[in-house]
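Next up: the structures, one after another.
Every number here is computed from the coordinates shown, using simple stated rules; none is lab data. As the structure is a prediction and not an experimental result, all values here were calculated from the model. Cβ atoms are built from the backbone, for glycine too; each structure is taken alone.
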Structure P
Amino acid sequence: MVRFRSFRGVITKIDDFYYNAPDESGCYKQFTLVGERKEIVNFVVSPTTYFVDHTAVTIGDTVSGYYDGNAPAILIYPPQYPAMIMVKESPYQNVKVDYFNHQLLSSDGDLKLNLSPHTQIMLMNNQPFMGNPANRNLIVVYGPSTRSIPAQTTPVKIIVWCTVSCGNP
């Protein structure tokens, strides 16, 4: 199971990232982010990295990069993680990436989802998701939330994170 971890910062550099496969040249990027406390993290962005709202990012943008906290990481400075999800920050929306249980409560207990008929529930390829979003990893896009514990919100959009192994669902 994926254990999402994130880092938020300003993109200060975007470089091509080279693997050993010459035919992959230009397909991978390395984003250097600097956080609020001047900490630095590098994200390797691949063709499979999901960008919320399919938004392009540039140097100077504030983004949050999500990676698998259970995956092995190379021990270098600055830390370098393969980016699973990238979110360009916006003052008009909030995004939470987490596992939501049968009550649509996030794994950290911080956010409870209240669905409405207007909540878009879709797959990563923008196709409608017709099942129950409970007990899944979700990318939740929402506006205001209550100040209760847990905070509650009615999401604008939910993207269901379906994991695929070896090309098979």
Structure Q
Amino acid sequence: MTYANVSFWLLPAEADRVFYQETIRALAQAYDAPVFTPHVTLYSGTCPPEADPEDMLAQATQGVQGFALHIDRILYTEEFTKTVFVQLFASTLLRSIAENLSKRCARPSGYVLNPHVSLIYKQMSAKEKQHIATTIRLPASTVFFDEVSAVATSNTTQTREDVESWKVICSKKLSA
């Protein structure tokens, strides 16, 4: 099957995933926003028709074990996909995986790695975003990741419908 746009995600390990998924679910319910899987986007772009996203993930993460990223802080922006989010510090390993995936896609998409875990996607007032950002208490200073996924996405994500149309193509656990 051919996928026009594919996003490659890094997923939190179960212990961290539970916290972030529950936070996303609670915020979605409180603010009538879409529910989505917590993730860090490693790369997003057009893949060549002959490319196999599962093979791309396997090659980009060969020999990679689960790893942690340190949290910088909770921020918010006007950007739909960064309404309120947990900003993370990039690591050499993270950059390497993202670069490896980027090289395997059809043409440069202009995607720039900026590791973060979004907590809500919604157009909202700065006051609402600030309230969310200042009231969330994170359970730790790091997030541990142990899985990657390829997800069929639209070229842009600007609406709830865009988010709800995402389809997981494949997932791969990182070696233990």
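One table, with the values for the structure above:
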quantity	calculated
Comparison of P, Q by Kirkwood radius over Cα pairs in Å - largest value held by	P
Read-out helix-only ellipticity at 222 nm (-39500 (n - 2.57) for each DSSP H run of 4 or more, over all residues; to 500), computed value -9000, structure in P, Q	Q
Among P, Q, which structure scores highest (criterion: mean count of other Cβ atoms within 10 Å over residues 10-17)	Q
For distance in nm of label points 7 Å out along Cα→Cβ at positions 26 and 122 computed as 1.4, the structure of P, Q it came from	Q
Distance in nm of label points 7 Å out along Cα→Cβ at positions 58 and 74 - highest-scoring structure of P, Q	Q
Entry that produces 35 once relative contact order in percent (Cα under 8 Å, 6 or more apart) is calculated, selected from P, Q	Q
